[in-house]
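What follows is a set of structures to go through.
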Structure 1
Amino acid sequence: MTVDQATDPRAAQFAHTALIVGTDSDLSLLVSELHRSVKVYDEMLVVVGDRTRALLDSKIGALPAAVSWGEPGAFYQRLGFAYEGFRRYLADKHRAGRRVHVIAEPDLVSGVDDGMRADRAAAYLAYESICNHTYALGGSAVTCVWDSRHHTDAVMAGARATHAYELTAAGRIPSKSYLAPERYLRDHQDVPMRPPPADVDHDVTVVAVDALSQLRSTVGGWAASHRFAGEALEDLVVAVVEVATNGLRYGGPPVRVRAWHERGTLIVQCDDAGAETIPASAGFRRPDPLAPVAGGRGLWLARQLADVVTVFSVPGRSSVRLHFPHQIMLAPAP
């Protein structure tokens, strides 16, 4: 069933669409979508890689000034930055009464060690899932370009499961593989992490709040020894301490903190033995600063400051793993 934005009742809602690309010729669907969208939306923002932009430039011809090209480096840095950057853009336009269509091509490999790419893709797909709720601000749309030549079959299956629609030659159609965010996140949080190495750089047990200062000193010195400095070092320390604090507050002591490195990526894992599991959607929604009871800040902040945050939580054990790729962490903030 093709979705007609002009008549379909879902047109007034957020439309999150995947364009699955197998060959360069498949981008002709994106060309058609651009021409169709300029008649429907007040503004369009296109954030794609150099190769995709060059192919589009050669085919789309002149488009109205309502179409702007975004610099991928301004959006695709740490995953939390990318997610929050698009969220803020859509929220600002919604407050201004503007219907917008974002066309984006996720960059999941720049600055990432080969061994970290699977974890990063999985973490990004979690953001793709939750944005079906958090980006739903009226009649705007996001279309994501997923090139099957650059991703594994598992990642492509995740792309189909996290987008409510798929862009095809017949137009925008509902995705048969789509899973609601709660279901998708819950299913993927139940997947155990690969275990930490037997020999880690640091293995610290935190039993009380007054031990956090020593943890801060330990991870700060460790990060500095791996060429982290300035805001990148501060962000790493804050993210780790926030997660450890959450473990003490909600999971209960002791919290075990292990830190190690894999090539250019620093990794920290915090484990607690809490009886209650961490909700699958924890840390994806920005905390309400006016809420009468503070809460939910720690994991949200960690998702902003680290690049990849992975959570595994079952009754009796919760693990939060943070990834800090050197090249990504030291890139200029967007």
Structure 2
Amino acid sequence: MSEDLRTLTLLDWLENDLLLAVKTFQPASSDASFRRYYRVTTPEGSVIAMDAPPDKEKLEPFIKVAGLMAQAGINVPTIFQQNLDDGFLLLEDFGNQSFLDQLNPNSADALYQSAFDSLFKLQTQTVIKNSPLPRYDETLLERELTIFDDWFLNGLMDIDIPETLWASVKAELIASALTQPVTCVHRDYHSRNLMVLDHNSPGVIDFQDAVIGPITYDLVSLLRDCYIAWPQQQVEQWLEAYFQRLQQASLVTCDLDQFKRWFDLMGLQRHLKAIGIFSRLHLRDGKPDYLNDIPRTLNYVTDVCSGYPELAEFNHFIKENVAQARGLTS
């Protein structure tokens, strides 16, 4: 079904099936998937219509995770109506102000504190025993790292990494991830997916890929965000404060140095995956704007690698073959 026909079908569902008096119907946002969002205004107020083509995006995970997170006290959009056959949802409107829109040195502490509070709820109030969420296991970690090799190194850069080097890097990252305590992981807990609200902020969106996985994953997504970077000293202050919170709740029993290592290597795994996804969005999906986020993300990679002797060879490979050769880091 073409995009235009899907839009007409969505409008027909809103007006004729749900009997909404649609005053305006405008694109609200799009994301890295095939989902599209529209802001619909009616005499009663504003709502969001999600269009998720059934052959490309499944609504069931979104609905399932929304219920789990709402039970944990996370402020996720209320689902007012659903049409699984056509791939439509009608959602609560969280507005258009994300953390990324409002973050600056003056606002950061307050905004991040609200994000930490919400994340802590997710990690302490979500029941993971017998959870229906998939596990962030070795197979998934391996598959995600392959995205970096396939789409960035091979696809975008047209270079090959020595097999033994790549195998050692993957083994190091996967082992670190699997050593950590596990919790519910949003998996994209960053400034574009946290909405600034007047009440019960943040509103949390784009959670449908949630898993049970490493405890540092969402924290590094937030503090080493692919879309905004903060001074290392500031990141460490936030990290240490949140670590103490986890420690007091007995969610971690390690020392701070071990936690920082988990955090660093989890971030490296995530950033390699993200670079691969940004490349795929350009090469496969015709979304070149995501290439602008690669330099910042590559800087995270080289910064982390520089702190670990076991990653020195990989750091040299990146700097010599990727960063300097192609001018992709600032």
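Derivation of every value follows stated rules applied to the coordinates shown; laboratory data play no part. All of these numbers come straight from a predicted model, not from anything done at the bench. Cβ atoms are built from the backbone, for glycine too; each structure is taken alone.
Source structure of the calculated read-out (helix-only ellipticity at 222 nm (-39500 (n - 2.57) for each DSSP H run of 4 or more, over all residues; to 500), -13500) within 1, 2: 2.
Taking FRET efficiency 1/(1 + (r/R0)^6) of positions 94 and 110 (r between Cβ atoms, R0 = 25 Å, to 0.05) as the quantity of interest, name the structure among 1, 2 where it is greatest. List each step's numbers first, then the result.
Numbers: 1: 0.25; 2: 0.90.
For this comparison of FRET efficiency 1/(1 + (r/R0)^6) of positions 94 and 110 (r between Cβ atoms, R0 = 25 Å, to 0.05), the top structure is 2.
Once mean count of other Cβ atoms within 10 Å over residues 214-221 is evaluated on every structure in 1, 2, the highest one turns out to be 2.
Among candidates 1, 2, the computation of relative contact order in percent (Cα under 8 Å, 6 or more apart) that gave 15 used structure 2.
When mean count of other Cβ atoms within 10 Å over residues 158-165 is worked out for each of 1, 2, structure 1 gives the greatest result.
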